[in-house]
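Structures given as structure tokens follow.
Just so it is clear, none of the values below were taken in a lab; they were calculated from the coordinates. Values in this document were obtained by computation on a predicted structure and should not be read as measured data. Cβ atoms are built from the backbone, for glycine too; each structure is taken alone.
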Structure P
Amino acid sequence: MDSSLRPSQTLAAAASLFNGERLTMARQLAGLKKSHLATLIEMSPASVTAWESGAKQPNRATVAKLALALKVEPQFFGGGSPPKANKPHFRSLRSTPQIAQDEAEAYGRFVAEVAGMLENAVEFPAALLPDLPVDPDEHTMTPEAAAREAREFFGITPGPIQHVVRLAERAGVIVVFSEPGVAAIDAYSLHTATRPIIILNPVKDDYYRQRFDVAHELGHLVMHHDAEPGGKVAEDQANRFAAEFLMPAEEIAPLLPSSTAGRAWAHLAELKEHWGVSLAALLYRSRALGVMGDVSYRNAMVRMSQNGWRRAEPGRISSLEMPSMLPRAKEVLGDAGIDDGEFLAGSGLPHALYAIAASRVPTTDPEPVKVLAHPTTSWSS
């Protein structure tokens, strides 16, 4: 659409070329139910339903009201259908309200649309992930076997993975932080018509747990093309994939302590820094591999709680792994003299949401996350 149109012409064009799917997307991005949006624009929920289904077209004045209420430009509604996407994989689907699920899915489709626009100007790595489906009964392959094959596919040498986010991006996966409206949802992932996407929680400021989150979502993208999102089996499989992906059993088992007596905590601290995983993940891995018994594991978790490490573990690395694919593309455009306004002109996409999706650092509302080192804690306590 011609971005040089006057406001009245833009409204008229949007009203004559109105895509109901984009209204749905804008409403979900705003975290609104149809009834709430109807109240904001002083219309009936039935009208909103009719516009979204394509049964009716709103007039020019109504398009203006919708744009104002949903914080988008009127021409947003005149674009093509948003990218198709599978249902996102959420950790706790049952406890996630439907309105939050819709908002998270809409944000994923928004990210896919922005990535598609950027890719028209900047070359991205080819989207190339191994196809390693794991069925619920694991008759064909276990999550651990899938993780080992994935490491081989990506050319990962023995030892820890240095930068999990960068690994995913090199495979063509878009990694972004979520917008503040869905910050209550943990990391999630989805396949879209263009690229796979991993969306990280902007308020989770723990380097070690973030790496596990990325590996967990990578497991979903590799193993669960058709699995029902949010199921306990699929989530357990993604956890097992992440554990083997980050800490291969063959390499980590001989290093894990069987109890937390003596220098065990100091040794765990060394393993944490070397492998880039949390204490909790190491302890769980030790029990899962049969190195640590149930009693020792329970005692270790009690000590973790007593020290406050279940909420915030001590660790040397206080900065998160940052996405770079979309931020770098945005910077390349800027270097070429194309600012955000010019890049988004005609699309009607919200500038603020684009800034979040193309940011290297997480954004929260009202204040950005302050990534600080955890307080010094004695490992022998």
Structure Q
Amino acid sequence: MDIDEKIKKIEDEIQKTPYNKATSHHIGKLKAKISKLKEESIARKSSGTKGKGFHIKKAGDSTAVLVGFPSVGKSTLLNELTNAESKVGSYEFTTLDIIPGVMEYRGAQIQIFDVPGIITGASGGKGRGKEILSVARTADLVIVVLDVFNPYHLDIILKELRDIGIRPNEKPVDVTVHKKRVGGVNITSTASLNYLNEKTIRSIINEYGMHNADVLIRGDISVDQFIDSLEGNRAYIPMIILLNKVDLVDTSYIKELRKNIPDFIPISADKKQNIDFLKDQIFNNLDLMRIYLKPQGKKADMEEPLIVKKGSTVITIAEKLHREFKKNFRHAKVWGASVKFPGQKVGPDHILEDEDILRLIVKK
């Protein structure tokens, strides 16, 4: 029995088992087995495709990747968003390689990749899907593109993303596992565990070969999230969902779809519909902000902002500009939303906000 058959057999057993507190430890153990088998399957298939993968060169302030089935309009969309010239055709698999483009927006350079369309079973290697999805693992944003007449493809795409280790729009859970030589398993939690009870936790970590460990869980988490924390190789990436070709349907059709897919952005790449709004959403979901620099004795450069992640501190930017700035940092002055008054003196840990003006004062 090969790995895929083993996974299918365990999945069937989970489907047949009612989920309740009495069976949660058994299902947790089965899910841990599946997770380990999937990682083993990916590792085996990766070793057999060396030199055959897609090679990408990152550039700009952030990267996004367009993911979808063939012929959903990704190439047309890329051409509208960026300076790329991706081949466009009405037949499937027009894009046979990865096409990069750069979207310049609010002073940021955002690299967007158009990848070949995926198919069911992509995460297992079908249609070079594993190589395609591995590109998504390295991106800062996943943009799922759906055809307006095939919105059900979303469930398939989300499953393929999860199976390759991507956790779209999720945050890592706060779990610490410290292995010991003796003493059994000790579990401390700051929240109610519900179905993730102590028996379930022991079943799962035993499956990972741990029989003596201190487990600390902060916050409510599920069985799947606990397994993800043990694997330690999940990619937590923001995601937006696009419904393309909406010019071909009426508003009542779109309204009905929102009952099942509430958070999609309706667009028409071909008719350039809602593209400006989409650019705005891409920028916001990448958590980028603009910081304008003001050298001492000069006006702030309001033409070319420094693009950084939201939540960046003064010292983070000092280091980004030059490592000597961090080493010789004295203090800074800030104009903008993050301070109480213009030109306020701040320290290295001050958190900046979008469109703040910053002057660094360093030791001479």
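Quick check: 4.5 is what I get for distance in nm of label points 7 Å out along Cα→Cβ at positions 245 and 301, calculated from one of P, Q. Which structure matches? Derived from Q, not from the others.
When distance in nm of label points 7 Å out along Cα→Cβ at positions 205 and 237 is computed for each of P, Q, which one produces 3.1? Could you put the intermediate results ahead of the total?
Working: P: 3.6; Q: 3.1.
So the calculation was done on Q.
One of P, Q was used to compute helix-only ellipticity at 222 nm (-39500 (n - 2.57) for each DSSP H run of 4 or more, over all residues; to 500), and the answer was -9500. Which one was it? Don't jump to the answer; show the numbers that get you there.
Values: P: -14000; Q: -9500.
Checking each candidate, the match is Q.
Taking mean projected area of the Cα convex hull in nm² as the criterion, the top-ranked structure out of P, Q is Q, with the highest value. Quick one: relative contact order in percent (Cα under 8 Å, 6 or more apart) came out at 14 when computed from one of P, Q, so which one is it? Going label by label, the one that fits is Q. With FRET efficiency 1/(1 + (r/R0)^6) of positions 221 and 261 (r between Cβ atoms, R0 = 25 Å, to 0.05) computed over the structures P, Q, the top value is the one for Q, the highest of the group.
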